[in-house]
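All of the numbers you see were taken from the coordinates with simple rules; none came from a lab. Everything numeric here is computed off the predicted structure, so don't read it as measured data. Cβ atoms are built from the backbone, for glycine too; each structure is taken alone.
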Structure I
Amino acid sequence: MSTKPPVTAAIRALRAAGVAFDARTYPYVARGGTAASSVALGVPEHHVIKTLIFQTSSGDPLCVLMHGDRKVSTKELARQLGEKLIRPCEPAVAERHSGYQVGGTSPFGLRRAMPIYVEQSVLALEKIWLNGGKRGFLVSVAPAVLTATLAARGVNVALEP
């Protein structure tokens, strides 16, 4: 466990908001995703939350927070948001919008302001793990932080694995 977390835009944003968090580093595995990070930290993959950057058909970015062991139904997300189409951003576009490298994207300290949506069932968990703004670095917070600090709106768009 890391006693002194890397100082990322996410950590600066958490500190500025006065959010209590636990930070941990782990050996990053390319393409390992939440499965690798959950094993490395010894936490359920369902409690490791992915930060995904999507865009509408007009190119407007949005952020979706989803359980590590679930996928986002872009069709249902578009329906719930009243959009014709929502699709994942290409990695370079996601990095430009978020300011983070793919695999290290945090919903805290995003470069560009964008709406943030969270799978509703994430909010029912006691504690969640999210990326801390760098590959191989997660922070744990209470899910209420997502709505209180990020103004994240709940959606029901999870697909079973």
Structure II
Amino acid sequence: MKTLMIAASAAVLSLAAMPAAAQAQAYGTVGYAGVDAEGANIGALQGRVGYKFNPVLAVEGEAAFGIQDDTVSGIDVKMKHEVGVFGVVTAPISPSFDLFARAGYTGAKFETSLGDVKSDGFAYGVGGQYNVTAQDGIRLDWTRHDHDDVEADVWSIGYSRKF
């Protein structure tokens, strides 16, 4: 009898989990990021991969590589790379539009004519996504990188694809 109860409980739990698993979804984005790091305006190619556990909660990883340098007060500044991980909370406004907030931890490396600068710390931001189709979207967001050594505001726009 005990085995039958365990088997029945497992069956009920697996059926209950099916709708949640059906809503889980992986996604990726690629786009351009404008980085204002302590007055240096740098351009970057940015990519993200994420996993939505349900329509509201997700986790995403991010990586960016500098593609546009700047010179500030005679000092050349280039972003080598930035990586991070974020927790994301989404508010599905309609089938075509989502708002989201995210918070996480990032690290970055900048190359300057005075030497390399590495920084890491807390990052947070908000954004929105217009879903052109059920799988494709356009994402716009702002993220504040609040590091001890370098603070940066990043505006990004990109193509999003659900898998």
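Suppose you compute P(r) over Cα pairs in 5 Å bins from 0, in percent for every structure in I, II: which one lands on 2, 9, 16, 20, 14, 11, 9, 6, 5, 4, 2, 2, 1, 1, 0, 0?
Label of the originating structure: II.
Please compute distance in nm of label points 7 Å out along Cα→Cβ at positions 108 and 132 for structures I, II and give me the label with the greatest value.
Details: I: 0.9; II: 2.8.
Answer by largest value of distance in nm of label points 7 Å out along Cα→Cβ at positions 108 and 132: II.
Hey, helix-only ellipticity at 222 nm (-39500 (n - 2.57) for each DSSP H run of 4 or more, over all residues; to 500) derived from one of I, II reads -7000; which structure?
I
Taking relative contact order in percent (Cα under 8 Å, 6 or more apart) for each of I, II, which is largest?
Numbers: I: 28; II: 20.
By relative contact order in percent (Cα under 8 Å, 6 or more apart), the leading structure of I, II is I.
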